[in-house]
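Each structure below appears as structure tokens.
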Structure I
Amino acid sequence: MIARMATIQGWFPTFIYNAPLARTGLRAFNRELLTESRQIRELDEAGRKWCRKNYPGGYTSYASMDNLHQVSSTFRTLERRIRRHVARFVAHLELDVEASQLAMTDCWVNMMPSQVAHSMHLHPLSLISGTYYVNTPPGSPAIKFEDPRLDRFMFAPPRMAGARPENRQIVRHAAKAGNVILFESWLRHEVEAGRVRGERVSISFNYTWR
């Protein structure tokens, strides 16, 4: 009798948004982004110097040029296309924010050849963060997300190997060129090293509300 009356409900879910940026034209657009990203790396002496110390083997413009949507028409086009996805994600989260209040604050490029990793981190002082994939050759590692409650589990045993996705403590989303991934900025994530045949190129960004 008790078993029939029991209910189990899911509360406090963590959502991750994953979708193609647009229906058509992404191959040509990605070629433009890839060409410009390589030009940015070539011109960004300060960024390359920072990466030699802080991002060995890879390149990111995060510490030197993090406003690419404000200085490049190509990246500005990317921002316009991402904007509708962010508005859709915020609506799903049921945040009390109008689409007109959302604004991209940061936008930077990441270039990861084989065996380069991006350690676990989050994006403070932002609302929504995300990544758009420009180039994902074979071997490109996924983006890995960590259960935000992980440091509070204490005496909990590990999850079963075949646990349902919603019960897993770690989830991975494959890096696929043309796709945009969005998540709330407090969610910890990383990119592990992989054996990439070329360079995994992505553009990361943050949104806030005002």
Structure II
Amino acid sequence: MNRSKAPDDLQEQIPFVEEVITAFDIPVLKCEGFEADDVIATVTASASPTNIVTVVTSDKDCRQLLSDHVRLYNIRKKEFYTAESLKNDWGIAPEQCVDFQSLCGDSSDNIPGARGIGPKTATELLQKYGSLEGIYKNLFDIPGKRRDNLAESKHNVDLSKRLVTLRKDAPVEIPEAPYAGYNRDKVMAMFKRFGFDSLYAKLAPTPHKLALY
């Protein structure tokens, strides 16, 4: 609601992006009525805890997916983000992420949050009371204006929690077979059609050098 419309030329490129991904035989998962984050959360939740799951994103909403076997990767910064990183940044555990964001809100995503409650206060409250339920259960122990703001914002906090929580039930078909690589000829044909000359050259077979005797 608070964002400008996506540029038309960006929208036009999305089918071509999917075509490039498909050329590499990488599955494209999407589901009408669900955000991409919900699909990511669904796939992440389906993974065995014996595997390390890496979610390539810098979206803060996905921090709620962190665990001992789930980490995020920021492709721009080229660094991993873990539960330990979250502890250093927000002072909370992954299972407190949704409550933290529900308290703070996010104007860019139209998440109202609680009035007057910023990240520092949200961390203090969650460290002391553990969860939103714990905070509101002990509301009368919280002094002054902070208590009033929380009480008056209860509806917005509950709404924020519903908006922030990623769904893990997107009806997508998750491939069971591991990635087996791509067909070189198919990818090279796609590069040539799109005019990706430098990428085409990288995949092109190296000519045999003539042996001189």
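Odds and ends about this structure:
- Comparing distance in nm of label points 7 Å out along Cα→Cβ at positions 114 and 146 across structures I, II, the highest value is found for I.
- Origin of the value 49, where percent of Cα pairs over 23 Å apart was derived from one of I, II: I
- Origin of the value 0.90, where FRET efficiency 1/(1 + (r/R0)^6) of positions 50 and 138 (r between Cβ atoms, R0 = 41 Å, to 0.05) was derived from one of I, II: I
- Given 9.8 for mean count of other Cβ atoms within 10 Å over residues 162-169, calculated: source structure among I, II: I
- Structures I, II, by distance in nm of label points 7 Å out along Cα→Cβ at positions 34 and 186: label with the highest value: I
- When distance in nm of label points 7 Å out along Cα→Cβ at positions 10 and 74 is calculated for each of I, II, the greatest value falls to I.
- For -8500 (helix-only ellipticity at 222 nm (-39500 (n - 2.57) for each DSSP H run of 4 or more, over all residues; to 500), calculated) the corresponding structure among I, II: I
- Winner on relative contact order in percent (Cα under 8 Å, 6 or more apart) once structures I, II are ranked, highest first: I
Taken together, the values in this text are just the output of simple stated rules run on the coordinates, not laboratory data. This structure is a prediction, so every number in the text was calculated from the model and none was measured. Cβ atoms are built from the backbone, for glycine too; each structure is taken alone.
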